[in-house]
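Values quoted throughout were computed directly from the atomic coordinates according to the rules given, and no laboratory measurement underlies them. Since this is a predicted model, take the numbers as computed values, not measurements. Cβ atoms are built from the backbone, for glycine too; each structure is taken alone.
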Structure 1
Amino acid sequence: MNRFRSPLRRRALATGALALTGALTLTACGSSDSDGSGTSGSTRTVRTAMGDVKVPEAPRRVIVLDTAELDSAITLGVRPVGATHVEASSGFLSYLPKDEVGGIKDVGEMMNPNMEAIAALKPDLILTSKIRHAAKYDQLKQIAPTVMTESTGYPWKENFQVHAEALGKKAEAAKTVAAYRAHAKKVTAAIGGRAKAGQTEVNVVRFIEGADIRLYGDQSYIATVLKDVGLGRAPISAKAKDGFSYDLSPEKIDLADTDVIFRSTYGDPKKSKETRTVGSGLWKNMTAVKSGNVHTVDDELWIQGCGYTAAEKILDEMRADLTRKK
């Protein structure tokens, strides 16, 4: 998901970190003007990474071109008519309820959406990000009003507010944020309180097919969830390039050692160097491994989702893993 830059798939396009370029602010005003792309009726203006865009007051046919936007839409009770898929998987995000993604049409691979398929669905709103589809913006806006955030991943909370504004779901967004904050506080309490959480240093490691092993820095989606619980970060995370990630070879995996490690895999375990790494003596002698504090997690959920529905499920898993008796 996400300021993700996975060399293969969806997340794979941003090389390096996508720093938060500033929270996108929103303005709304009623209007009966045409938005210039065929949509008429009452509209609102949303301030986006590509400038002000007029969107329908109540969009009914929404297309999302990345996983963060899909998570946002489903979280806010909107079932898109179309969505892209990511390169290394089939279908849509597996952690989302099947009955809520059922019927969504696949409009192509995330980095190469099918414009004809998008147009055929006659959308009245398209959601994506500049980092993903800036080069396709002129084409997309001719099909329907297109709302782009600057990037994805790290600024997911700000992006969610943009999505909510575009979808006309600000009240629902406020409830979602409040519920998430309350949930995070409960997880913090369950693992012993803020002080204890801060003393527990955590690393998130991702094995990626065709690339080096990635250790996530503080300016990544998953790091924000760790921070909301109050968990500490190992010093190595501060060395992440642009705050996003620090790449490791299997021969240097011990640099990722810390109190707790959450690890995921993108692609084939052998081609991602996972099999080779976790079978090595270096890995087996790491503190987290020997103490039983390495937890294998789902890559789609922990790395790709970049939204509140994913974050809520991550909090549940985090609580279970960090409170499990050894």
Structure 2
Amino acid sequence: MGCSIPDTTPLKHWRHVEEGAYAADISTDGTITVVSGVNNGINVWRIGDSEPLYHWGHQGEGNNSVMAVHISADKRYVVTADREAFALWSMQTGEPEGFWRIDESSIRDVAVANNGNGILVARSSGKVMYFEPRTSRRLEFLGHQEKVNSIDISPNGKFALTGGNDYIAYLWSTETGQIIHTFTHPTRVTKVALDDEGRFAFTADSQDKSQIWNVQTGQPVSALNYISRQKIFTDAEFSKDGKYLLTGSPSRKSYLWDVQTGDQLQAIQVASRETVSPPTAVVYGVAFMPDGNMVTTSSSGLTEVWLREK
């Protein structure tokens, strides 16, 4: 028998996109989700509301191709990106504050610091750009030798975590470009995430090394414990108290982990898209809600709330 997870039932759910989603992110407090829909642009939702707060479009009302979304930790700004351009949006006004096109190599991932003070842009060339929209200061990080797959930025914008096909994740300073810690893997790094409280980093490769690190020392805290030879992660979020890590995957699954031991505490299976065969969904965004429960947004176009087992 395979290790199949039985269907789990959400406490609540909302359909935020009709035809599925290309990308999504959930605010770190689990109250806002931003969804890039296949057929209706980018919509900002307060989770639980019946109508979106804002509707955004990169290229007017034409075809939407936004494949990366990130909400700042303070919920004041959102950065969105397609392969060729990125935009900064104010959550206060709902208006764009800048739109920038990248000429050299395609965009792989984006992240934004508090108050929109700094934007991180990963590119397929291996370069990572740190950019300050209001001062136009720009720094190129050249540490990676191959394509960068995943990035994150600290809330204050001073630190970046980046991982790529060169089997390495780097924690580095956006002020100097200097590397602070180097985290090595046996295969290409596919997902990285920083703890907003400045305690931990998460790095995962394309096979079976998924590690939580102490950001201050660079030393390992725990490795996630699972039997499968391969586990791919699409999102990762640390709880505010530092006890838990919540992850999403491309195969409908979301997992809750114990930070100190790496043990899996709970598994969730999100709703799939009925129109695709076999039925599947990519979990794009995960977060802990203020009441301690968990929330996911997936490619099915659904945002779902889950009871956290005590």
Structure 3
Amino acid sequence: MPRRVTINDVATAAGVSRQTVTRAHNDMGDISEATKRRVLEVSAQLGYRPNRFARNLVGRQRLRAAGLLVGSFSNPYFTEIAGAFLAAAAERGWQVMMASRESGSEADAVRMLAKHVDLFVGHFSLPDDELAAAVDGMPTIVIDHRISRPGFHSVEIDLRTGIRQAMEELRARGVRRTGMIDSSYSLRSSPTYSPTPRRLFFEEFAFGAPEPAVVVGEESMAGGGRAFRALMAEYPDVDGVLVFNDMMAIGAVQAAQALGIGVPDQVRILGVDGLTLGAAVHPTVSTISLDREALVASALDIADTLAASNFTRTESLHRTVMPRLLWRESA
């Protein structure tokens, strides 16, 4: 079946910006009659109809919409990011549409959002070339890692520094050998496991033995618990554990309690993310907090800069956010 005609198609065919198409269809000012007629004629020829979401923006002083893509709404980290982004975006006059990778392929989610927004923001897992093909020229702000190519911008989290600082502090607290529970996320799309960047950073700063003590688990509380049991069985001398995220770290703490292992007396457990939930369990979970507020503010700073250029700026903009160590009871 033929695909739906989008605002981008009309803008390209008429030789105008997306904002000009919006102004023409909503009979707004700051557009000549000749340009308005041309846009409406092209729209009729292509069979374009403005979507209802775009019409709801009529009457706002600044028509700006961001498409937020998150990894999973079942993961508290992404829901907390989404909540922080929605609140901060509203204060800056941005409309937000959201999608997750749970609802289908990442490329499909991007194409769905593209019909309604001026730019993308999110956690993307597609390789850079595939992501570039999916966004089809729309400005994109990538969260978590750096990407340098025209039209792409990024907010990078300096986890390497955060993990280095955590390993130094664990050593200072008397830990003799560190171990890690990594995520098995890569197995969802590949028959073989690929180490995450968090594991690579851990192995760079791990101490206590020549062989890195690492096991892999599913990203859930239950997965973290199973992985902790496997880690203790294979490396019983490990007394300091870095866990891929806080959800898995909570599961690791629960497994330690079930095994009769004292936390933090016998094993110190440290997560990554900074989830609010980590402060609501016992013992509370120490974590490398990714500072959601700074991350969201940095992404919206870039979005505001792109909006000021009418979304035509292609030079890559980058921001770096430093994580914070939150030492609670588990480490």
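Given a computed value of -0.39, -0.83, -1.27 for log10 I(q)/I(0) by the Debye sum over Cα atoms at q = 0.15, 0.22, 0.28 Å⁻¹, for residues 160-223 alone, which structure among 1, 2, 3 does it belong to? It would help to have the intermediate numbers written out before the result.
On the way: 1: -0.77, -0.95, -1.10; 2: -0.39, -0.83, -1.27; 3: -0.51, -0.94, -1.20.
Going through each structure in turn, the value belongs to 2.
Which one of 1, 2, 3 has helix-only ellipticity at 222 nm (-39500 (n - 2.57) for each DSSP H run of 4 or more, over all residues; to 500), as calculated from the coordinates, equal to -9000?
1
Here distance in nm of label points 7 Å out along Cα→Cβ at positions 48 and 216 was calculated and came to 2.7; which of the structures 1, 2, 3 was it taken from? Before the final figure, lay out the partial values.
Values: 1: 2.7; 2: 3.5; 3: 4.6.
Corresponding structure: 1.
Where does the value 6, 27, 33, 21, 10, 3, 0 come from, among 1, 2, 3, when P(r) over Cα pairs in 10 Å bins from 0, in percent is the thing being computed?
Source structure for this number: 1.
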